[in-house]
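Below you'll find a set of structures to go through.
Read the figures in this text as sums done on the coordinates, not as results from a lab. Since the model is a prediction, treat every value here as computed from it, not as a measurement.
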Structure I
Amino acid sequence: MMIKERLSEKSIVLLVVWLSAFGMPIMLSATNVAIPVVADQFDLNASQIAWIPMSYLMASVMFVLIFGRLADALGKKKIFLTGLLVLSFSSIFVALANSGSILLLGRFLQGIGAAMLYATQTAMVSSVYPAKERGKAIGITLSAVYLGLALGPTLGGIVMEYLNWRLNFVLHLPLTLIIIALIHQVPNDSDNQLSKEFKFDKAGSTLYATSIVLLCFGVSNLPDSNSLVLLSLFLVTAALFVKHSLKYPFPIWDLGIFRNNTMLTKSCLASFMMYAATYSNVVILSLYLQDLKQLSASQAGLIISLQPATMAILSSISGRLSDIFEPRILATLGMIISGCSLFTLSILASMELSIYFMVILVLVGVGFSLFSSPNTNAIMSSVAKENYGLAASTAASTRNLGQLSSIFLVSFSMSFIVGDQLITREIFPSLLEAIELSFLIAGSLCMLGAILSATRGKMHG
């Protein structure tokens, strides 16, 4: 009887997390396909375009650590459900936006809701699956993410052509209703809560959030001279945050988790590199295919879907493989494949769109699949159960910081080469140059990440 109950508990948690992990990326990737149309409607220049994904990512990075710590203290289920509600209402807010500033505010609120989900999804799965099954469960969860990313561009393109781009921001809402109907069956996790002496780290939270804001605005203003002031303030604030976190008994980011834990440290750094290299592909390809190659939104969506579709197919397989083989071997191979593929894209971008370009996109997806599930498995397996929330939020933070850095790279390339010009036919040569530079930098980051991945140590044995 207990076994049946346990299996039922595992299944319902995995289903709820899978649905949330599937629904949110649909909205996010569909939104990215809409960027050229949104930019045109609200008269956003090349530099401002980057803020459509950046405002969302800034919020998620600012708050994911906070909510990860609160999840360990108050319960992962509570934070997860709150995140669903915040994301749903903010998505409706974005869909009704009548100006660029309102849209960006809504994107920021979406990021807060997403941070609650990022901080709890992996932790919820890891809490109910034993170590020998965790890689498989994480792989299944990540396959949902990539399936959503694969369907989003195609679905978003069709919605834009035949309905309205605003609907792209609410595509996940039907799934959210299903999750809310199921959530009462997810067990409470009071047994994993922190000590009753826990005190929320207000000072650390303020310093961390402030440092992220300074970083985002500093990088987005490059190469303007004001950015140097903002980035200098970022370094000071970040240093104060680290100093505070090492002394406070319950910091939002317990940096002691990295102490004497090479597996966790290098796995997180590798994750940062991989996401910094690949996250902005959707944004780059959306501009490249719709503006430079003059494809329709639905055509562009189909091509963009190639990479995440590959990831959706292979992630669960690589998760299972990481329960058997060394994650570092799989992850390192994946980063090398993705790095070489991104270098190739920087060359192919100036040529006629061909089957070779699409094959390379698939190979980027193959590499990412080999990396993602094994790397996440290594992170969660490197800590004790009582720190799953902290580990999950740490993994999410490094992933989101990587995603944010990826947007930074695109923003910098656009600002440095294109400037503050609207996207018109006259600047297409400069736009192509910026895209090629972005792919070249991305490939270099993957290769650096492969070195970190290869030297992280063994998980098995």
Structure II
Amino acid sequence: MSDIIGTEEKKFRNLDWTIARTVSLSIAIGIMAAFAAKGLLIAINLTQTYLHKTPLDTLVMEQGIENASLPIWSIGVLAFLGLIVGLLTHYLMPNRANRGLSHVIEDIHFNQGQTGVREGLAVGLISAVSIGAGASVGRYGPAVHLGAAVASGMGSIFKLSTQEKVVLGCSGIAAAISASFIAPLAAVIFVQEVVLRQWRIYQFIPVAAAAVAGSETAKLLDVQFVILSDLIPDSIPPYEFIFFGIIGALSGVVGIAFNQALPKAAGLVAKHVKIDNRLKPVVGGLLLGCIGFMYPSVLGLGGYETQMAIAGNIAFQLCLILLVLKFVATIISLAFGFNGGVFGPSLFMGAMLGAAVGIMVEGTGISISGISIYAIAGMGATVATVIGAVFAAIIAMIEMTGKLSSSLPVLFSVASAYIVIYLFSQSSLLVRQLDGRGKNPFEEIRAKDKKYEGFKTKP
């Protein structure tokens, strides 16, 4: 792949009109990705409303997080929707269940940037049903697939070169992230940091154009994922960074545990659950129903609960319970064949962890700047650990809060989390998944990292 890119890069740079064409197509991709992100949200809400009589966030809001519960028949609904997910996966994506972000990265490097329109639409549909049913997965992964699918369609229609298709695929990823979370800077950095792991101006310009177009169009479509800035303090006392370091270290532990548990759980289910793959989501739905019967907060996207943790409106014990159950529910969902991303669950777990630490510190009588910044620090550190997107996670938190004062706590927490990661020689979930399929395009970079000997230099 690197040889192809190296050969065509020279041609690409010499053709200004080609760059102009790619930028124009990237803007179109950004606009369409925003509509796709909005459509995904509508599909999720419609599914939840039809099956559960009301969206899960609304149900929890009406009943209160502490008292919320699902009717007993919801367990049957989750099992039935599991069957639907199993059938859709079998007929629309045979032998390709649990398509996630790592598969899109694989397509960028090993499939000329082509994800496939049919596959992207199938992932979007299956994920909408999965999340609508109550599976503990996020919309980040499905949105990226839809964005990549739009880019693949563009590449095929205009008969673009391999290099242009790769760039457009990256534009589709950035557009989807930007449109879903109103975080264009984080989207651009994510593509460069995680997907490509290199900076090239001919790649950066179209990706940036797609991210801006996606974000601005999403705003017009009323796609929201913004943390109210009035919850964030303007200044942070220096002594609180001790606690942000603790949050980061704990987030690193949670992230490592999650990154190890998910592939192992999926392997155990594949090996020991001796039933037709079409029926495995049914089992997963029954398990999720049993959890959601008492704690519906851990089902679905969990946006309301995350906001409540940021606002400091969740008790310490409940934060820990929801953290553990979200961890378990997400692993069950993905291991048993429901489709979706891990970004949303990572935000949820990080918010609960950070809020719990903030509540505990405050309970000792120590004055703190606010629970909100603790929750946000946990969100950034957990996302960075699971996804492996260090800088993107930091920038995303700044963009979603709209407050620069959140940058240093998140930065310190992320750095602390990565100290834990390096101490235990761990890698992100994306790298683990790519390694597991023998499709890791970053082996050369990793080999160079292994030769690093600290600050000492050889004579």
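Things worth noting here:
- Looking at relative contact order in percent (Cα under 8 Å, 6 or more apart) over structures I, II, structure I comes out largest.
- Among I, II, structure where Cα Rg over 2.2 N^0.38 Å, for residues 129-400 alone as derived comes to 1.13: I
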